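Derivation of every value follows stated rules applied to the coordinates shown; laboratory data play no part. Source: prediction; values computed, not measured. Cβ atoms are built from the backbone, for glycine too; each structure is taken alone.
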Structure P
């Protein structure tokens, strides 16, 4: 195989060209750094990002998660402005829908999310079951929770005469094309001077005296840089192993499968279910609208969801044996839904931590930074994560000790701030988390 005799040199190497990696490269390039994003895929946004439902919402279980998501909403809501000088007409679109979240005993009737929304001035409306019925007249608003499998003898039998109600968050929606959005950021990065290299796999992280020197690719290409950012998604564990830090973090990551089912709605109910994002913990299913008359349906953190670790290079890429369960459960809420004869959908990978809160941090190896454990609930925050990581890297590379003096990150669009030790690699498991994709 041909190998260049010249060593490439940059200020920062970002391993990963998904939505997180591209956002980090973009912000560092805007600061004048010479950056390069490395990815084993043929194009940006082709891995986990392309299999994301790209939902943008503000309800999280923690103050920091909610604040970051609220800041992210403002980026997506003015996507062209975020991209700066990118004049292309081929820009991803943010579709505003709002999000309705059903209140249950298990989510404490969303009291935490309501309190956080008040604190952060995130708009919300509390809807009674009567109000929900006005918006969705075809819905069966009896309670069926907690969620069970369809072969259970109790399935379909109400457990209460009505659900408690719900909370509607108007500042929510989804990106219509997550891969295109990532490529939009790639183009903005290139206009700022950043580079990209695809179909390339890191085989070695070179270091000396506990400081990164650069990487070697599988084809022998040598790239030098004093900063390396691990934004490799499902391959982040492997990169940590190459860096020799896999045993030094208190919080770890693992790779899991996720499924989302594509469902064409019958005409009798399409205009009552395809216009809004819904999170229904009572039945354990969520809906994200797609094109007119169709939705994506997923499982919302039930006790029987399978989140066992998988090999990112060898996992089941077909819908599993329980793949249609979220649709069966949704049928309890929407009796006219119907069950399709053929199940279609998305099967992808998530890179998650023990508490489903990401790691945005430096590491025990100088110059090696972590933006990992981000899958499932961080697409919406990615534009802000780029800014967060750039601020962290600039501070640490200027001599700041983030481990002993954690940085505060100002969210300039919404006027709040967060302490970045919340995302530390050395934190204890955060019991305020939902311990689910909801974050």
Structure Q
């Protein structure tokens, strides 16, 4: 029998959250009282939990079909929400489907239908066309970051999805901006709109870093040394710019990850894994990283290239100073350079020459076993504590995927530990462990 946790208090305890924010409480109340809810709230304020909690509370444990559909603009956001549902420990199955993922993997996940299906508009619409699952039991639809899905050209697929859901009772739309009009085909009926965009109590500082050199790559390195060893994202406008920045940082022995649309999905995920576990302190990214990615607390973002629109400037800045934490958004410019009006008036800070950045003291190891093999984080931790003879301070973040896992360990221990843990047995599977 399925053991489910629907109690909100139990779920919050599982997630290590003491209490809900006012926006989340209001969203849950609105969901329970109204058919349709629109949540407007900045990135990082907890919108995911605001819609997951009431949906899970209303799932039917006896139903073996999909009951809730969450449509998102990016693969990373789909994966992130899937992970949040798993961490809630409710006992309900959740799966993410998205473009760039093998169709055979979707088939495996949909063989036993999840209660909650998360996916990008194109992949969800494709499954509905193929009748991969029944839509008869889907009572709740979430269009998460709906404005971004519209902006990147998914309007046709979203229309198709709405048409294919005859038994919908609840619609929830979320956005971090108020700029996009909700299309009429969404069919909202007297929705409750919760607007927390101006009520956000972030502790964001916006500063202009002024350098003496017109060579932007040199200025970038000087600025990073000035900021110091802190986790941050360097934003660029184009793939070519990212490649230029990445090549230059490599020449300066500054470790970093890259994140942009042209990267293979595996490489994008790996960059985020390494950024989350501290192997990388820096991520060089396009606006794809401005919303919908799961990353830890970021102390700063740096605009290597300025976005053309003020909205994108705001979304980028929203990656730092999240959930009431401190953070700084830096604009990089040399003395004679002009910046757009929407960035004027910020505090100017002159870049001071300081010592070079120190390398990360974490390394990421790849393990050839994951959730599908019934392997848990505790199993992996035990392997490195017992066979690897590491202490708790030497083992960092552990991430489980369906068919593999990643673990961060102190760089100084890698060569000693690898021979001790490679070709070990976890549960019933013999796994290989390697540096990645």
Structure R
């Protein structure tokens, strides 16, 4: 074989080998993920993955008003069922006008949400005729009045930040009859009487009389920080893990960072290098992206409801609920909250707990202070200013007992001051009865 022929043969072999290796590199998929993708369907936190805007946006109260008296459902499940029925209503004849004056009505229903919502989000959880454009301002409450002549319902929305209101009609006699049947049975066991507290701007409704709920002790399972690493980092294999001995925090870092608390019950993720030339997301798109992200890794590890929506900051908060009541936790970070911040299409911040509630261990009946006593103590003993009180709620206080691998959920009164929920120091459980 001539020398030139041998060289050509060797060159062909080398080129062929190079092509094979290049093809292999292009088609290689590391088990730890990809650098460019953001699909984490294989990572599962063990929670629910089917939440929607309709399931997450829920009113905190539905109040029936009759001749100066106020009533709410005795069981939170009935509120949820009525609101689910309301989602089938079709709103027609929507008009907007100047002014914030309410028409006096002896019998009406007030629906209250935990945080102001943009009106253009309304079609995400109630049905509106296709050709109707909703205004751009926010609302927190709407009012339903009865129109007996036409067996229809009229709904009024009032803007939170301007003197505007919108009026709509529900032309459905069965919806009218359902709501009217509730209004004519307010003395039944289905309802309990509420008292009203006024802070100078809006009415706050709280259940009156004796209230008994159960303190629940529950077993929990932990969510591994490495699982969250696989969810949040496109290429988990290159993520560096380190722990600070002084404070026990664990850090997972590439260009992003995930910080896990010393007790490993909570995590906080920050991506400081998100850049986008796209316009900010509107309310519906922000919620869609956040909900899909959490659905993708089955991250709804408890019953969560939308708590806050800040479109200007692209920030969403979901609060844990238990038996229909909100759950509160004074830890930092708050173990009862899932929070996300988005930069258009990119997740910029993510905070959440790293546990999932399992089965019941122990149950004991608790009688908490009446609303009347609580409010009196709030104003007189704790010396709170009436105008600073934004809301008052019964909720569960979440406390972790790591020694027994359990979580206590204790019912108590909470007050919202300057955007934060607080458990006043005077507000202790008044009575606790035994029972498993």
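One of P, Q, R was used to compute percent of Cα pairs over 35 Å apart, and the answer was 33. Which one was it? That value comes from structure Q. For which of the structures P, Q, R does the calculation of Cα Rg over 2.2 N^0.38 Å, for residues 94-205 alone return 1.63? This figure was derived from P.
When percent of Cα pairs over 20 Å apart, for residues 222-309 alone is computed across structures P, Q, R, the figure 57 traces back to P. Using mean count of other Cβ atoms within 10 Å over residues 150-157 as the calculated read-out, with 18.9 as its value, let me know the right label among P, Q, R. Going label by label, the one that fits is R. Taking distance in nm of label points 7 Å out along Cα→Cβ at positions 54 and 422 for each of P, Q, R, which is largest? Checked P, Q, R; max of distance in nm of label points 7 Å out along Cα→Cβ at positions 54 and 422 sits with Q.
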